[in-house]
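**Q** Structures incoming, each one as structure tokens.
What follows draws every value from the coordinates through simple rules; no lab data is involved. Only a predicted model underlies this, so the values are computations on that prediction, with no experimental measurement involved. Cβ atoms are built from the backbone, for glycine too; each structure is taken alone.
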Structure I
């Protein structure tokens with residue numbers, strides 16, 4: 001989610017990236033509830049007015065950081081075997097959500113969205129993990145002519161993985177990921 005800068009001085013890419021990195025770090029160190037715009041600005045080495053000029057709150061910063069990080073980190077190489085490609089992606093997704101600070105940020109946002117309608121709206125509009133999932137689905141679709149439209153296919157692919165992560169705090173075991181991809185690809189033939 002790229003937030004348009006307010007009128008005034010142009011947005012510094014260096015300052016923007018420092019803020020996005022700071023929010024990831026602080027989430028791991030102090031958690032979502034304890035994170036403030038003040039400590040984000042201090043950690044990033046920028047003034048609070050700079051942060052408020054670009055984002056209205058910590059949830060907006062986290063959404064932007066999560067979306068960028070997911071697009072950058074959730075990348076698997078194309079593979080001729082659709083089972084292998086889809087399973088590789090879902091295993092990477094599980095590790096991202098359980099081991100990487102940006103993945104932990106995504107989980108924090110999903111959790112906060114359950115209590116805060118504004119965060120829920122931000123998360124819904126940003127569709128945090130959809131873009132990298134669609135990249136893989138577009139490559140797999142050639143082997144799965146019955147795959148539904150992207151919105152439903154993304155939900156079918158990610159639903160069990162997200163549920164497992166959110167209810168256990170652990171990535172879905174590889175054998176379950178492989179079984180999940182087998183079932184999906186059989187259904188999409």
Structure II
């Protein structure tokens with residue numbers, strides 16, 4: 001018997017993304033809490049955040065063929081021929097989004113460093129966000145726009161090709177498939 005790859009569609013992948021969001025929610029809450037209480041939290045969290053991101057988006061993907069959300073949703077990330085991916089593919093899949101997030105985090109850390117502790121801690125979340133926007137480097141806003149274009153581009157590309165590949169799949173040479181492929185009997 002040979003196996004035919006069944007490509008994961010938009011809704012399966014979207015659901016897997018939300019499952020991953022649930023897994024990462026405790027970390028997101030810690031980051032939100034830290035940012036609200038420590039002016040330079042973004043700066044101190046940069047390396048630990050990188051380590052967590054690399055573990056989740058690279059190591060787990062290479063080791064198990066997907067993030068926890070994808071695995072629970074019955075999905076697997078493979079090379080185009082269905083073979084297991086290596087670290088090269090896992091890094092290439094994760095790199096565009098990670099690099100944009102890293103640059104934006106650095107911009108926010110720079111902005112926070114331009115404020116005093118007293119000012120930073122005296123502002124509400126909305127006021128602090130507005131004030132930080134005044135202090136971010138000039139390259140921050142174009143990068144935010146680029147990140148928005150990237151995210152929407154991911155959705156558009158995923159919805160408009162037969163193999164349901166997103167931009168990061170094209171970059172890495174990967175595809176997301178349903179774990180249990182259709183079994184097609186081979187004639188003797």
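**Q** Upon calculation of mean count of other Cβ atoms within 10 Å over residues 90-97 from the atomic coordinates, which of the structures I, II produces 18.9?
**A** Derived from the structure labelled II.
**Q** Output the label of whichever structure in I, II has the greatest value of FRET efficiency 1/(1 + (r/R0)^6) of positions 42 and 138 (r between Cβ atoms, R0 = 35 Å, to 0.05).
**A** II
**Q** In terms of Cα Rg over 2.2 N^0.38 Å, which of structures I, II is highest? It would help to have the intermediate numbers written out before the result.
**A** On the way: I: 1.11; II: 1.22.
Structure II gives the largest value of Cα Rg over 2.2 N^0.38 Å among I, II.
**Q** If you work out relative contact order in percent (Cα under 8 Å, 6 or more apart) for I, II, which one comes out largest?
**A** Once relative contact order in percent (Cα under 8 Å, 6 or more apart) is worked out for each structure, II has the highest.
**Q** Moving on to the next point. For Cα Rg over 2.2 N^0.38 Å, for residues 18-57 alone, which of I, II scores largest?
**A** Largest calculated value belongs to II.
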